[in-house]
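In the part that follows, the structures are each spelled out as structure tokens.
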Structure I
Amino acid sequence: MARTFDRTLPRGIRNNNPGNIERTGTRWRGMAAEQSDPRFVVFEAPEWGLRAMARILKNDILAGRNTVRALIYEWAPPTENVTDAYVVAVARALGVGPDEPIGLDRLPALMRAITRHENGVDPYPPELYARAIQLEQTA
């Protein structure tokens, strides 16, 4: 799926970056040649943006930030987000308490919840999340 310029779509969906990963100088696999968004990374296709999300979340979980609260406070700091509401929404979507440890087996559900919260919608089928996680493991 190529990047779309439909301004009616949420920014993260337009950028193929459903987690709204900020530009930091990291050269992500699947980054678009033209980085037209001044703040967020633009990816060639949604699976590459989801792959980057999977990589960040996997590394955080393996580093011990393995609760929804710890993950979301890292993902969306309170300096620019209503992080407590974000934590509640993601924990509810996963069916866990905010401070209950989660494992990598919850990664697809966690990614879907973040996509939904960041964009107001989750337009991707489960197979795309599985593909992105596979890409994270191999590319």
Structure II
Amino acid sequence: MTDSVLRTRIMALDVGARRIGVAVSDQLGITAQGIDTIQRKNKRTDLEVLRRLLAKYQIEEVVVGLPLRLSGAEGTQSEKMRVFADDLRHHLGVTVHLWDERWTSTEANRLLRETDLSIEKRAKAVDRMAATLILQSWLEAHR
């Protein structure tokens, strides 16, 4: 495999009020893997944690889950994610894509219920799993 086939990795974020689920792609842009769940503190701290992850995984593009209503319309949570995406662009200098995240948390919960994880461990993993589903969907749509 030559270096020309490899891309930079892409990161996806499932952003909630208390936690941010984080997933990254492989260098081929084929698969997504959940890597972390960030406990949110404040904007400055959240951005610093994300800055470190961007550097560690050499990320230049970020996909942020956009919470849409079932009808596809945007609501107040969608506006919050647009502001969050703008903060990432402005403060971290990365390209940011917004991606429909409808059903990802539901699907993440369903998938985790099928594992042998305790309820406590499933609760800690759901945001990371949702970020993985967001990224996998984005990767498949952009092949």
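Each value in this text was obtained by applying a stated rule to the coordinates, not by laboratory testing. Here the structure is a predicted model, which means the values were calculated and not measured. Cβ atoms are built from the backbone, for glycine too; each structure is taken alone.
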Work out the source of -0.89, -1.01 here, i.e. which of I, II gives that when log10 I(q)/I(0) by the Debye sum over Cα atoms at q = 0.19, 0.22 Å⁻¹, for residues 24-79 alone is computed.
II
Of the structures I, II, report the one carrying the highest value of distance in nm of label points 7 Å out along Cα→Cβ at positions 8 and 128.
II
Out of I, II, which one gives 0.35 for FRET efficiency 1/(1 + (r/R0)^6) of positions 32 and 88 (r between Cβ atoms, R0 = 30 Å, to 0.05) as computed from the coordinates?
I
Here distance in nm of label points 7 Å out along Cα→Cβ at positions 56 and 72 has been calculated and equals 3.8, so which of I, II was it run on?
II
Suppose you compute semi-axes √(5λ) of the Cα gyration tensor in Å, for residues 64-111 alone for every structure in I, II: which one lands on 22, 13, 7?
II
If relative contact order in percent (Cα under 8 Å, 6 or more apart) is computed and equals 25, the structure in I, II
I
